[in-house]
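Please find the structures below.
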Structure P
């Protein structure tokens, strides 16, 4: 794994990825001008730009200039209140051209050359019903097409959104103003997007995610309709990688069994935050309506019936002290449940009055802790080349590299 200089630190690719994701970047206009027609680089924040480090680690590239413009155009009063955090929404990272090639800078110092992914027409497409791909699906890294919020979150609409969740904030604001919720893409729409992504974008895996629902039957109906359509209109044999379902843990285990029988590869019931006091504030709907116990029960059921690595729980890295994160990740890993790691992007919404990202030492400790757990309990996170904002696959590859090195020495 490559090494870089960041401020006074010597860091690796995972640590650099965490820093860039959590702080965002500024992308020079001449970079867009040179590469937007030949590479996956778009000024629209909904396209989830990303780049590769020299060792092919995938990194999310949130251009704060365009991100803040998009933010200011949505539910304006809520975002006016964010102006007191403007100092925290600055970044020292910048992507510029040197000798006509893209490089990542920190301040005036060159951190590393970078590689941009090949261009695709994905975000220009519409389904046969007229649904635009833009805003309804994203390409994640090299392998994935992701549907990040297929149906509205009822917890958020009731005034109990997860603090960090941009979509949840939108649902809450719309409900407060008695405005209609965003439409729900049809199963046919979703299948058409998947087929296009596989046929034209080298995608082999997909993520299906929606908002939390008060009635398990509501979410079951949504997911089953999508999975049935995927089976009929795409075909599981065409999906060479994995299908990840992110679900609200149901109160009946047969629902989980149905999802696996329909083709799910792995299922997430994500706690996001382990510490009970922080979780009650940061993820109020999940803790009040679903409870920590139901999450753990569902995850344990999956791991016991379907085997280690079939269940996983996302943690938003940077929201809680290292001690409680270690406690939660260890508790899950001991039971064959993968603790996965999504890096908090504070420039979207403040959490408990803060938009301050963690430092290098925090990210390094998380990397080393998860690597130890994945190795000790033989847990292998999903994917091949990694995702834009998640680092669990990167950490697994780093841990495997360390093992190989120790065996050879």
Structure Q
């Protein structure tokens, strides 16, 4: 495979020396750097042509700096970056647009800077106008456009010609829901056509849907590089702010089951299982299988290791592609436990119907002190178990990840016959 992007031992440091010392260093090549902040440290990875890669990390991890190095708006302090192919990027909102020029003029100027010939520019402008859906605002200066309109324009320009490499930062989250779906559809079309995608987002659902692989940055270093779901599990561990020890370093993958566990273990899950509510009903042939629509009970056994102020138990179901299907927790169900002592044993039971479509699903479990794991993560288990859903005999055929019971009636107007 051809390498589209190569990053080898790249570091970036921003210096805060006085101006006179920086000028002396630039002009004469001498002068010691007295102070600086290293944002990236010895980053190395490569991306093959046609690959879709996500970049995740908490704020300040170095994601935006890395993207600016890749597009050439910043130079690395050390290391080498090789870009093989035409690269288009949507980074900071409006970056590269002249607010005094109209949207049409910005589109023409940007395409010319991409090296597009004048006759091709004339052919692409109508597509940009139509895709951005700016209407009459296409003839207005960019300074009068809203942030959403500016994002629409920037995305339409960057993707009007199929780039060999497309880099997208969080800018896409600015648009309305309709245009976000439209952009996602267009990105999938570019992927099918062979575009290499580098996508930075905090939206895990989008990362699962668009990316084959993910990179995790933490404090300027490459903490993980691998399959998207696995890297997102490590990212979840990093989001616990109160941990005394680096969470990702304590995340553990069980090779035999594929489970990934992390957390402080102030409370820990010791057992969990899903059982059908109707034990007498004949089971599917698969050992880990259930019928569509049947009611089940998810039970979780928990040991409290030390006094905690509150305990929330949550679960999430994902499909085979890692897309979130359904999740909730005891906080939202108004069943939070408070003031637990070390040594206490807790059993949590969730009862619900499996109104999902045929297919394979994975269960994620979490113990936290409140509604999310962003403050602290007691115990998190990704892929705690995987199970199959089957369509029982007599149930009408349907498609999708949700099973919605439907009744249909057909009537005829005899007077019209």
Structure R
């Protein structure tokens, strides 16, 4: 009976898979992730913001030019994103092309930061497979539905500020303090939601005792510098630097385009304000902010009280929970604002699987459903999702407190054992 012979191409392919399995799998996954984005990018009907906002702003810059356009208030984003939309508008392509490319590019840059961050923490554990575990974590991040839906399908730019914020966290862990605060300032200049990271940096300031509180001045300093292109184009100081104030007023007042937004206490986000409180923004907005600040303060105080039990992994866990806290309690939260929490919880599965798998699953599935609701693809009622989110949030809070206290219990048991 004759045996089938292997040709040279067969030996090459089999040898390639046997000797370079991880490289081949990762390369194919990266290719598929690019094809996924390439396929979704031309789809415009499912983006809630494309026609009115992204395309409208870009075409306004195309009509007015950079200088005249930058001298006016176009949209409600701050100057760096206005520059991005000006570039999109002045290009010869349809706005969706560069809008998708910019956001998808930052998908891959954020994946690179995740790779470095996870590899660093696994190295500190002494994990011999740190590089490959980090690589798979980074590549699989590209397949999270809220990631590619946000950038390729929605043409939104949340991943841009998250990239700079996560890079700031990585630099903080590497003791590059000035660079870390500069990056956080850039993140804040891209999107206001970067403030969700500030309580974490305040905690690190007290824990590390290695950098001055004056380093925090980099955040408003970068914000002021980022606004100079608009100021030079004669937009005016108040119109330029008051952008975030106007954004915070959009819940009940007119936005920068003089168009009432009327977000109320919540906008498509499954938090407790869906329980009949959405129409009471003027009544509950200040109490909501104070309650959020109180919860964040308590989390910082607990971390400081149990500082001997903290490591970088638990600090990241705390950061993800703090971002989630902001989304659960602050007023006028959108379905996209928990992007940072979803990314960090998903990343932590490889480091703290028992503690973070549940919130990661809830945030990923919940965000996917919230995106579909915002895109008017899914008409699922919000109440079941609200119940799941509140339950998962409380479980995560309990698990975090237990995680901070558990080392003490283990230490006491070790001391008592003969």
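Taken together, the values in this text are just the output of simple stated rules run on the coordinates, not laboratory data. No experiment lies behind these values; they were computed from the predicted model shown. Cβ atoms are built from the backbone, for glycine too; each structure is taken alone.
When semi-axes √(5λ) of the Cα gyration tensor in Å is computed for each of P, Q, R, the one that comes out at 29, 26, 23 is P. When FRET efficiency 1/(1 + (r/R0)^6) of positions 65 and 233 (r between Cβ atoms, R0 = 30 Å, to 0.05) is computed for each of P, Q, R, the one that comes out at 1.00 is R. Taking mean count of other Cβ atoms within 10 Å over residues 177-184 as the criterion, the top-ranked structure out of P, Q, R is R, with the highest value.
Which of P, Q, R yields -11500 for helix-only ellipticity at 222 nm (-39500 (n - 2.57) for each DSSP H run of 4 or more, over all residues; to 500), as computed? This value belongs to structure P.
Quick check on the output: 15.6 is mean count of other Cβ atoms within 10 Å over residues 137-144, derived from one of P, Q, R. Which one produced it? Attributed to the structure labelled Q.
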